[in-house]
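What follows is a group of structures, each given as structure tokens.
Just so it is clear, none of the values below were taken in a lab; they were calculated from the coordinates. Bear in mind that the values here come from a model prediction, so they are computed numbers and not experimental data. Cβ atoms are built from the backbone, for glycine too; each structure is taken alone.
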Structure P
Amino acid sequence: MVMEVSVEEIISLMDEIIQDTSVPRNIRSAVSDAKELVLKEEGDRVVNLTQAIYILDEASNDVNVPMHTRTQLWSLISALEAYKESLK
């Protein structure tokens, strides 16, 4: 079963993390960088999404990430993976 996910939902999840002041600045910055890649129009969409997933995965492994944010990052990575698969 492949979950249907939209770019709007992904961006909404990202914005939640970016606006959460309990999340360390470097993590919010990483999510912001990933968001730019997701929204990027030029270049290969799949490559951009893969880069965004990599950035979020690195961020989720940071020892300073609050547990609730780590869970959000994992959900975001899953949503991006599903979205990437729908493009293939």
Structure Q
Amino acid sequence: MNFFRSEEHLRSLEGFKERKAGGIIALEDLMRLFSGPYFKNRRQPDYFSRMGGYLPDMIATMDTLKNAGPYWRMKWFEKLGVTLGLKLGLM
């Protein structure tokens, strides 16, 4: 895995296949995703008890990523599973 390389460089690497193109994400989008409360609050003592409250924000952020491939977006049934898990208290 090579970080901070251009997309052209990534595509020229041996073993890269077009089907993996969905996993390409711009650094700006990656920084926005990892700067949300789901990741920022990991050092808080009550993180696990509040993690369910951070998930909707992370999912909403994933939907707004402009330069991210389909790998970084959740499908409707994955969102449904997370929503049901939160409502049932499983997460």
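Some notes on this structure:
- With relative contact order in percent (Cα under 8 Å, 6 or more apart) derived as 31, matching label from P, Q: Q
- For helix-only ellipticity at 222 nm (-39500 (n - 2.57) for each DSSP H run of 4 or more, over all residues; to 500) computed as -24500, the structure of P, Q it came from: P
- Top of P, Q by distance in nm of label points 7 Å out along Cα→Cβ at positions 30 and 54, largest first: Q
- For volume of the Cα convex hull per residue in Å³, the highest value in the series P, Q is held by structure Q.
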